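FYI, it's all coordinate maths here, none of it is from the lab. Since this is a predicted model, take the numbers as computed values, not measurements. Cβ atoms are built from the backbone, for glycine too; each structure is taken alone.
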Structure 1
Amino acid sequence: MRNDLRLQPVDYLVIGHITQDLTPNGPVMGGTAAYSALTAQALGLRVGIVTAHDPNVNMLTLQNIPVAAAISETTTTFENKQTAHGRVQHVFHPAPVLTLADVPEVWRTAPIIHLGPVLQEVDPKLTRAFENAFIALTPQGWLRTYNQDGLVHYTDWPEARYVLEGANAAVISVEDVQGSEEIIDEMSASIRVLAVTEGSNGARLYWNGDVRTFRAPAAEEVDPTGAGDIFATGFFYRLHTTRDPWEAARFATQLAANSVTRPGLSGIPTREEINDCKIEILP
């Protein structure tokens, strides 16, 4: 891990594995930590990442974002293949679990703490570890595991209620819960604010016993990779800033729609796109 003395306070801390995603054109950086950190940076926030990866990973994409990396001999690596039955995902060399001990002291007072596991690597107890922070969750990595062949698949989440009740807001996709409305209802009953993304159909927001749908604007989809993470980061940022869940969902839906028009990390929002997606919030 980097020396705490070299790190400065941050506004937005994301905890989760940076990944290597194997593609026909070679490995590329991925993972919620990467997409969310770059989006938060684009939003004008001071950002930090707590993760684990091997020392040989090319971190040039994140060169302007401080990273506290736990010691690891491996980097979590995914391979995705499209079949007639949908996406099949395999994982290779998962990096170790991240705990409070991996979080630098200077970052433990960050106003927004985003727990973004990709595959069971974030200690659920971290939801209760930051007393005054806005705790934001993208729980997809707690909802999947892998078999001995590395095949990634859905799994039950026994700590769901404990984790959700300790957080301020969460974002999941319908794919994360295999389209189960029962699971969505259970989760919405355990957390103050829950956003459910539905790809090109936009998102649903559950808050205060109400649910609203936010339609995504028409966009020519090039690559949806990372759109959910961009939505989540925009949503958490806007919710923390305005305290208005409906406005946060509207903003995030617009931001994510823009992101799918470009491939991979180039879908990170531009300053112009961010400004276009904002509307004035009257006091």
Structure 2
Amino acid sequence: MNRLSRLSRLSRLIRYTIKFSAIITFGVLFFIIVYILVRGIPYLKPSLFALEYTTENVSLLPAIITTIIMTVLALLISAPIGIFTGFYLVEYARSGNKLVEIIRITTETLSGIPSIVYGLFGLLFFVTALGWSFSIIAGAFTLAIMILPLIIRSTEEALLAVPNLLREASYGLGAGKLRTIFRIVLPSAMPGILAGIILSIGRIVGETAALIYTAGTVAKIPENLFASGRTLAIHMYVLSSEGLYTNQAYATAVVLLIVVIGINALSTTISKKLTKGNIDG
């Protein structure tokens, strides 16, 4: 009886601890969002969205456009490689394969490298060795390398979560390997794969250190992929570090928050439509 009583008290303690942790987490997130909105919304003025940046309006529209270009370009480079690598590791590679072990060790190593190291690599290789200078393309390739481990691991975990019974049932009905992957495995793993891409988008949008060394800080809309430009995160960093446009930096933080939420919502909607379409088909 005493043992059951102790277990009951321990269970209640764990339950209350979990609830308290959830409340603290939500409270901190809510405080940060409200603080940014309160400090930044009053300074959201039409001049901040002018097409051309000047020292009078400190427009963030060029930074918004550059952020979108950088995000799309980095994902176009890294997403296919990361997703196909994840499929190879789970669906095609044999257990005990040395190549698989090398890929996983490399992925885990790359995921732990600080972003400043990626920035220095991009500076030495893309900017200097390849002669791309400070440009959008140099920043995008650097970001693609940064988020590649995240996409690979997310894809791998999503595929491993699909029950083998589904694959065996598909094979038993006469479906081939490729058909099973596209018709059975991929729809089930799509939410997990998209979750990894969403996390990658968050890292791209919030990155500063690597892009300062590769993309530069020019505050204008890039004319081409080999032109320099600054993202919203760099724009906010430059404004706050100068000390002259602190209020505009908070306004930039509000826009950055809205952009991240919008991109995540769009990615989630696309994921649901793709999953539903594959299942219905």
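For mean projected area of the Cα convex hull in nm², which structure out of 1, 2 has the highest calculated value?
Biggest value here belongs to 2.
With mean count of other Cβ atoms within 10 Å over residues 97-104 computed per structure, which member of 1, 2 shows the largest figure?
Greatest value across 1, 2: structure 1.
The value 10.2 for mean count of other Cβ atoms within 10 Å over residues 25-32 was derived from one model only; which of 1, 2 is it?
Label of the source structure: 2.
For helix-only ellipticity at 222 nm (-39500 (n - 2.57) for each DSSP H run of 4 or more, over all residues; to 500), the calculated result is -6500, so let me know which of 1, 2 that is.
1
Looking at FRET efficiency 1/(1 + (r/R0)^6) of positions 33 and 153 (r between Cβ atoms, R0 = 25 Å, to 0.05), point out which structure of 1, 2 has the largest value.
Going through 1, 2 one by one, FRET efficiency 1/(1 + (r/R0)^6) of positions 33 and 153 (r between Cβ atoms, R0 = 25 Å, to 0.05) is largest in 1.
Where is relative contact order in percent (Cα under 8 Å, 6 or more apart) largest, in which of 1, 2?
2
Suppose you compute distance in nm of label points 7 Å out along Cα→Cβ at positions 17 and 265 for every structure in 1, 2: which one lands on 1.8?
Of the structures listed, the value fits 1.
Among the shown structures 1, 2, from which was the value 0.65 of FRET efficiency 1/(1 + (r/R0)^6) of positions 105 and 145 (r between Cβ atoms, R0 = 35 Å, to 0.05) calculated?
Comparing all candidates, it corresponds to 1.
Using mean count of other Cβ atoms within 10 Å over residues 89-96, single out the structure from 1, 2 with the greatest value.
1
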